[in-house]
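There are structures below to look over.
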Structure 1
Amino acid sequence: MKENQNFPSEFELIDRLFKPLAVANIGSANLRDDCCTMPLKKGYEALYSMDTLVEGIHFFKEDPADLIAKKLLRVNLSDLAASGGKVRGYLLALSLPHHVSLAWLENFVGGLREDQTKFGVSLLGGDTTSTQGPITLSMTAIGEVPVNQAVRRSGAKPGDDIFVTGCIGDAALALKLFEDLGKEETLQNYPDLYRKYVLPDPPTTFGSMLPNVATACIDISDGFRADLGHICSASNVGAKVELEKIPLSICGNQLIRTKKSYWESVFNGGDDYELLFTANKDKRSLIKGFGCQFNTLLTRVGSIEHNEGVFIIDKVGNEVPAKFGGWQHF
């Protein structure tokens with residue numbers, strides 16, 4: 001992977017740094033083979049999700065390596081949670097430029113080690129290579145879900161409730177503040193928002209409760225309005241959301257009170273990695289119970305409609321003008 005004589009070879013790196021991340025899973029074969037194995041419990045099927053983070057697009061060059069590693073793992077686990085799955089393991093691919101140091105890699109692996117313990121997951125295999133471009137990190141998360149019970153985006157029905165977990169907009173507000181104030185001032189004055197961007201905390205355990213409860217689900221990565229639009233498009237329905245019910249953090253709420261224009265970041269910013277799901281009204285008590293059981297903030301923000309489109313309504317029933325944005329990958 002490296003031409004630098006002071007840098008370990010690819011196989012030395014695997015033995016030294018990555019093999020300890022895989023020893024908990026016998027199917028990894030201690031990373032000595034090109035393929036791993038993973039048995040599934042009877043009555044379950046596998047879930048696969050893949051995400052890539054690129055330096056300068058998804059994280060900043062100066063971000064700590066351990067937090068980059070944790071974000072990479074968590075955004076993948078968020079996708080599994082949105083399908084109602086439980087995580088089983090992950091594959092990791094690293095494309096690293098020559099300036100990346102061994103200390104950076106050790107810090108990166110340290111972050112993975114901590115989150116493996118937190119989320120009960122281990123490395124199964126992967127690949128390492130060099131690149132003349134930016135740091136590029138890809139992960140494939142593997143989970144399991146009862147056969148035919150994966151939660152899709154296409155099951156929402158008119159009359160369904162719309163729920164979100166956690167608070168919406170913190171990560172996007174942090175990015176907006178980066179533009180307006182700079183990173184250092186944002187970190188100093190809005191540390192909670194800054195941390196939500198750098199290190200999301202998806203409700204992975206709660207997500208595994210959604211099969212046979214949610215009619216549709218997505219994780220909020222591209223933006224609240226855009227991701228709700230993805231559900232509506234896949235389900236051929238529309239949505240009405242009550243502005244006053246969108247859950248904001250204390251810091252986010254205080255910020256928006258001073259600058260109403262920041263609502264656009266809440267609607268369209270993304271990077272929350274909270275779950276946005278729909279469910280029949282008769283599931284309200286059950287969903288509330290799951291929220292209490294897993295200590296997850298749940299908010300019913302609106303309902304699914306027959307008409308197409310996503311409409312945000314203020315407290316007197318007027319539509320709130322909002323640009324239809326969301327993250328664009330290309």
Structure 2
Amino acid sequence: MTKTVLVTGASGFIGKFVVPALAKGGWQVRAAARDPGSVAAKPGIEVVAMPDLKRTIDWAPLLDGASHVVHLAGLAHAPGMLPDDTCARINADSVGALAKAAKGRVERLVLMSSVRAQAGLASDHVITEADEPKPVDAYGRSKLEAERLIVESGAPFTVLRPTVVYGPGVKGNISSLATLAKIPMPLPFGALNNRRSLLAIENLASALSLVLTSERALGETFLVADREPISVADMVACMREGLGRKPHLVRVPERAVRRLMASFGREADWERLSGNMIIDTAKLRDLGWDPRVTAKEGLVRMMRGSTNGASAA
């Protein structure tokens with residue numbers, strides 16, 4: 001018997017990939033979006049309107065007949081400080097209400113949290129689920145609070161904490177770096193050998209598909225990232241390879257790169273890229289998860305997609 005999964009935030013960057021992937025995997029998908037017209041109604045996909053998370057929501061109509069839930073909707077992380085109360089209302093309070101409504105109705109509620117619920121922009125050690133969560137901003141705190149509310153609700157759950165996700169149509173930090181990679185001139189990133197864990201959208205979709213039904217995933221929290229981290233220099237080289245160009249990276253001291261980025265108003269981008277951020281996904285891989293797309297493959301594919309009509313910048 002085909003089971004129905006409610007996917008909130010179906011029109012977002014992750015939702016647009018996950019919804020058809022779940023439908024292809026045999027699920028009946030109820031795709032809830034603020035802009036239903038932006039989600040393609042295909043076999044196995046029922047498109048419905050998503051309420052405003054800033055308001056009190058009656059989740060019952062969306063949950064009716066659904067056996068599983070994937071909660072993607074929320075306020076995405078953005079540069080600058082976001083007010084705690086805004087983040088809490090959208091990213092935490094609405095999740096708590098959803099979890100309470102889902103208790104006794106669904107077999108599994110999967111929350112798309114974030115590694116930011118656990119750590120800041122960089123870490124001097126490899127991050128695992130055993131580390132004490134130490135969010136550093138309103139976004140991270142709201143995600144951690146959402147996790148707490150789900151546990152408190154008593155609903156059957158699994159939490160995923162992905163690192164930075166990339167793929168065609170990506171926004172945020174990776175989009176900014178892709179914009180720089182498109183500039184037809186040498187870039188001063190050749191000496192940036194710091195390592196950062198990224199996550200291909202395809203790998204995230206496969207992780208999500210696994211934890212939706214895995215009994216061993218019930219009540220657990222998992223970090224999600226590609227198998228191997230990648231340096232900033234290699235990120236840009238892969239992006240340019242995807243554009244059909246040579247890397248054209250020159251080695252410049254990091255202090256000079258920081259000053260250059262600041263002169264272009266990109267100092268915040270530098271802060272988000274310059275440190276190490278390595279994530280250990282052994283816990284999820286122990287369930288049988290196989291992140292088949294490497295960061296290098298995924299970044300090349302992303303940029304090739306951007307030249308074929310999908311915006312990556």
Structure 3
Amino acid sequence: MQEGPHTISLADIRRPVEKELEQYAAMFQQTLAHEDDFLGQALAHVRSRKGKMMRPLLVLLVAKDYGDVTPTSLRAAVTLELLHTASLIHDDVVDNSDERRGQAAEHKLFGNKVAILIGDFMLSKSLHQAALTRDMRIVDIIARLGGTLSEGEVKQIANIRTRKSSEEAYFQIIRHKTAALFEACAQLGAIAAGASEEGIHISERLGEIIGICFQIRDDIFDYYSDSAIGKPTAGDMAEGKLTLPAIYALSKAGAGHPAHIWAQHVKEKAASQEEIAQLIEFTKDKGGIGYAQHVMQLYREEALPLIAKFRREDIREALTAYLDYTIGRSF
């Protein structure tokens with residue numbers, strides 16, 4: 001495994017675009033300002049959740065390699081983050097999640113109806129920001145991305161209802177969700193900066209790889225206690241989801257092994273806490289975590305030659321650190 005987040009600093013990754021990230025943050029905050037008391041209060045709650053800005057960061061790093069970060073690049077970052085945030089608000093309603101980034105989910109504070117409408121409002125804002133770029137390629141990507149993310153959610157629900165889980169289905173789902181979002185980040189960064197078709201293609205594939213690794217790493221967290229990772233253990237299994245580590249471990253279990261029964265109960269959302277704990281330990285014992293880490297390293301090996309094609313040394317270093325941070329992050 002490459003260096004983890006204890007040796008890779010987000011500040012180092014952000015350094016080439018530190019000023020531009022501040023400009024992005026100001027534009028994002030301004031976009032969600034509203035004079036209406038109730039809607040303004042709800043949007044203020046959304047604005048208060050300050051994450052690591054990983055997706056806007058990727059947009060700006062890619063754009064910076066092809067020249068100065070322009071207002072079009074900043075709007076591309078804003079439109080993607082608005083779309084992403086709207087999808088999270090809707091997802092929290094669908095999944096009945098209580099929290100997001102340590103804060104109460106919108107639907108817990110304002111109710112399901114208002115949360116859905118807030119998400120819809122942000123989707124509208126996202127498309128408006130895309131239109132302000134005056135680039136129909138950006139508008140087209142954003143419009144199609146919303147459908148792709150929704151399709152990924154539907155695929156995930158359908159996969160839960162099937163008796164068996166496969167790696168093929170797993171990767172199909174994450175390519176329609178996390179990977180599609182990161183792919184769009186890098187793609188729009190390149191387009192907004194006027195990159196060549198080759199540069200857009202390289203950026204697009206790099207973003208997809210980063211998104212795949214991001215999701216695999218996120219799934220690994222589910223097999224460890226919240227004291228170590230910072231999130232509840234087995235949240236995915238409680239929702240009926242089997243991710244890459246468990247899918248691999250189950251492929252190594254004999255036909256009569258009780259792990260198959262535990263897995264089926266997980267997919268039926270009927271598993272007891274004891275069964276989930278047993279499936280987690282079984283997954284670790286069968287090398288499921290190690291396999292998932294190995295898969296990330298294979299994707300890293302594919303990504304490095306793509307990063308080598310970027311022109312600026314500071315951007316190449318930042319993108320490599322970004323990739324390694326994604327693979328090794330602890331939360």
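Just so you know, all these numbers are worked out from the coordinates, no wet-lab data involved. Everything quoted here is computed from the prediction, not taken from an experiment. Cβ atoms are built from the backbone, for glycine too; each structure is taken alone.
For which of 1, 2, 3 does distance in nm of label points 7 Å out along Cα→Cβ at positions 199 and 255, calculated from the coordinates, equal 3.7?
Values: 1: 1.8; 2: 3.7; 3: 5.7.
Structure 2 accounts for this read-out.
Ranked by FRET efficiency 1/(1 + (r/R0)^6) of positions 39 and 167 (r between Cβ atoms, R0 = 41 Å, to 0.05), which of 1, 2, 3 sits at the highest value?
If we compare FRET efficiency 1/(1 + (r/R0)^6) of positions 39 and 167 (r between Cβ atoms, R0 = 41 Å, to 0.05) over 1, 2, 3, the biggest value is for 2.
Assuming 1.6 is distance in nm of label points 7 Å out along Cα→Cβ at positions 7 and 31 as calculated from a single structure, say which of 1, 2, 3 it is.
Details: 1: 1.6; 2: 0.7; 3: 3.6.
Traced to structure 1.
Given a value of 68, 53, 34 for Cα extents along the principal axes in Å, calculated from one of 1, 2, 3, which structure does it belong to? Intermediate values should be presented prior to the final figure.
Numbers: 1: 68, 53, 34; 2: 58, 40, 37; 3: 59, 49, 34.
Computed on structure 1.
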